[in-house]
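Participant: Listed below are the structures to be examined.
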Structure P
């Protein structure tokens, strides 16, 4: 009899795999491509509609001063997943996923976040645009795929082609209502794949990453998304025609994107409102896909034990500084969206104004998972700010690189941009959020500029020989 009782007690004491998995928290990470601050929680545009991001923000913490480590896709995502600055790895510009670890000895020894999680018992799942080429880095246990395309395209351009204006080719920038059905969009597939994973029983704690491509160009979404934003009733972003007069020559060269539209051109054509409409439509579409994923999580068995991290890989200019592009070190191009909702709803509805970075996400996830830190990370865990969003003790700046020795430093409500020839820009982000007044020419600001410059790494890695980038003459010469 005692033996029978012992047998049943042993049976009851053995926990099912699902229960064991839930002893560690899960992670849902959503990466949105080219999303700037035109979301309701950041109030970047008065007419944007992002109800699902708004709901997520009400349940978590919004970082109002989050910055990417590079203002283009590949190096930004490489920094996110490696936890290392471009100045450490040499991955400053566009680079194929498969070559990320070939740049130097440090990058070769790096452990990407999904691989690191796997060492501690996590199942890593991914879909869509995560790295620049999806998962050609081969770091996820299960990858749901991504075509490498930004959705179906019409046979001919709809509203913009640089060749129409005698400009160099090199951009998929265009806009218009296309295709007919949402189901033809790759983001719908990615969302559905993620939902399917959340509906399954996972035998291990999971790290699920979902990469959405809208609002990346071309700004194509079905007509119904355009209809929500009548183009003749839209607000325009701030624009100053002589904005570039106090920019150093090298700053103008580096930020040149000759294939892109300019604000002056679109104003003359009376078409700036079309771009605003297109971008708002794409953001609203992306928000809807995010909503479907979040609803699936909330309705799943994992709802109470999953941390949610939503971010964008960088920002985007939509007319400010006479440009429609990322590819620059000004705030509009380098500011990322970052919202974190912990499983326990820590700091629900809070906002943090400290300067933080995408490289901080790697150590933050490890802290939330109770995993030992990776000593090679350049970032810092955001857990202290999640616990105390208004803490004044955050000592770290946010650094962004656009090629070696072209660096932005954000700290103490100021931004310093220093180029490789040591020319500079300095802005007070509170008094001058549009960055119209370069303070570096005022001697009384010398001390502020020098103090921020101290954070720029003195030794920066040489550029990787695997970089590929042909946006302008400066970078072509750099890579020769």
Structure Q
């Protein structure tokens, strides 16, 4: 059964073995995530090469997403690797400290003393430990422990309500952008952007390095979810990741579900992609089955309209990476079967000013009302398939392209299934015959089926979709 929602899986020690990775890809991975917070450049190059090799072997289209680390807003290291903080204890965050103890710890983020003042609440280790700032003296931040616990090396720091000034792109990120270009990544995820300018800078650096990846903005700062900032970021990227971990720490966990729904809705309205991430199947790091709450979480993201759901530690370091993907696949398929299709309502108050976008919407409308077998869009850039995938018409969309980069990019689009066609020059009829042949050979359609097909003339021109046809497979053509 076709699955509309795509699955992103993070690679790591648990998924580096070729046998395990092949099982994961066969189980349904659509995009692999290379997390640049861990591993070396050589690790990432080797994993990317292995993914491409196995994808060719299995015949599956698997895209590669490189995820930048972003600023290291973390505490430093301890002499004994960890300490225990008690409620009411005094504790110092010291930018000049080398090795920490029970009284103080150093900071990877040296600007913290300039970003806080008395009364500021700091959340460490994803909010497990809460410190309230009493005063700042030079490089030292004096705090009182509100909620204690075990604090170990290099745990993250968030400021409640946001307000840390760390730039989105660090020198390491700039080097990693070059690595992403070398890998020929299909997607580049940018951590902690606060404005569209952060995304524009990442895009310029990527293009200067020869990379052509789509940019995903990870929404994980309080500043990024204000209406103006979110729209600014949305206009500067190709898609967003609802990164619920750091976001929940900064805005409060109770605010995240409504934010998730708002962000996904806004992204779809602006023809942007969405990935829902963080702790979706967290228990499957140790358990072969998900909790009922995790099943509901994944299903709700599908019903929200997300393009993809993502596994992090579950597939990178968990005990059951293949089982996590299989469970996610089952949940997505089941949720999609219950999703209502109300395309006519979606067209209300929409205005189309471009010919190619108007053709895409006409194709959707026609496919929905004729109940055709499939939509086939002959596309150079993938834009027509993307626009179609923003609305749910209940008909699968096949992106037929001669461009390898477009094929892999479309692997993340909800409801879209990319297939390669041979480039046949400027002969329109020959290209249509080739398109039908590919659909039949892949088991999408058979003789007599109706499809809606979109194409652009002149052939091979990106952004030139200007024709919609209703085609009966095999009629007047020799397949």
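Laboratory data are not the source of any read-out in this text; all were calculated from the coordinates shown. Computed from a predicted model, the values in this text were never measured in an experiment. Cβ atoms are built from the backbone, for glycine too; each structure is taken alone.
Participant: Looking at structures P, Q, which one was Cα extents along the principal axes in Å, for residues 196-251 alone calculated from, given that it came out as 37, 22, 14?
Facilitator: Label of the originating structure: Q.
Participant: When helix-only ellipticity at 222 nm (-39500 (n - 2.57) for each DSSP H run of 4 or more, over all residues; to 500) is computed for each of P, Q, which one produces -8000?
Facilitator: Corresponding structure: P.
Participant: Can you say which of P, Q returns 16.0 when mean count of other Cβ atoms within 10 Å over residues 116-123 is computed?
Facilitator: Computing mean count of other Cβ atoms within 10 Å over residues 116-123 on every structure in P, Q gives 16.0 only for Q.
Participant: Can I ask one more? Which of P, Q yields 26 for relative contact order in percent (Cα under 8 Å, 6 or more apart), as computed?
Facilitator: Of the options listed, only P reproduces it.
Participant: When you work out mean projected area of the Cα convex hull in nm² for each of the structures P, Q, which one comes out largest?
Facilitator: P
Participant: Given that semi-axes √(5λ) of the Cα gyration tensor in Å, for residues 244-307 alone, derived from a single structure, equals 22, 15, 9, which label among P, Q identifies that structure?
Facilitator: Comparing all candidates, it corresponds to Q.
Participant: Still on this structure: Of the structures P, Q, report the one carrying the highest value of distance in nm of label points 7 Å out along Cα→Cβ at positions 44 and 276.
Facilitator: Structure Q gives the largest value of distance in nm of label points 7 Å out along Cα→Cβ at positions 44 and 276 among P, Q.
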